[in-house]
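Nothing in this text is a laboratory measurement; each read-out follows from the coordinates by a stated rule. Worth saying up front: this structure is predicted, and the values here are computed from it rather than measured. Cβ atoms are built from the backbone, for glycine too; each structure is taken alone.
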Structure 1
Amino acid sequence: MSELPTWVPGHIGYGVVPWKRQRGYATTALELLLEGIKPLGLQWVHLTTAPDNLPSQKVIQNCDGYLVEARVKDPVWGGGDEMLWRIELS
């Protein structure tokens, strides 16, 4: 089962220190992580980004992710806008 509770923003989170960005590290790390979790039987994973976080959106798209919806974050995470992305694993 791939569903998450509504208050959980996504299956996967990542970050790259500023002085190591734009080198493909996040894309490579996400690709490797996705390969590693396929045996767990999830159909897909969700990730969220801020609407203005274009680099993270590009990483997700590079890994065949697609936008599910733009929505408002759960108040537990501070509210505000976010974008929900999905990457299929099957």
Structure 2
Amino acid sequence: MTHFLVTTENPKGWRLEDILSEIQKDIFRRCTKILDDPNPVAAHVRFNNIKILDRLTECIHLAEDSTRELDSIGPSQSGKGGKPRIGVA
């Protein structure tokens, strides 16, 4: 069973793109708190966070693309006892 993502065992879970977007927003909010901090450590963290945000954007786009592919073969039946669209249960 997954802890965060939607599955037949976890129908109230998150879609991958949604959880990644929430993480992205959290990182962005933290970044705004150190924008004006002249400390070299703050600058280093900002730089790393910018790279992380960019990679999260790429991951979100990939997850959205996967969702479109899955939707093309039929609606999600992720409720308890539902049949997965791909793979084995």
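Assign the value -20000, calculated as helix-only ellipticity at 222 nm (-39500 (n - 2.57) for each DSSP H run of 4 or more, over all residues; to 500), to the correct structure from 1, 2. The read-out comes from structure 2.
Calculating mean count of other Cβ atoms within 10 Å over residues 13-20 for structures 1, 2 picks out 2 as the one with the greatest value.
Between structures 1, 2, the calculation of relative contact order in percent (Cα under 8 Å, 6 or more apart) yields its largest number for 2.
Once distance in nm of label points 7 Å out along Cα→Cβ at positions 45 and 69 is evaluated on every structure in 1, 2, the highest one turns out to be 2. Largest in Cα Rg over 2.2 N^0.38 Å, for residues 29-76 alone among the labelled structures 1, 2 is structure 2.
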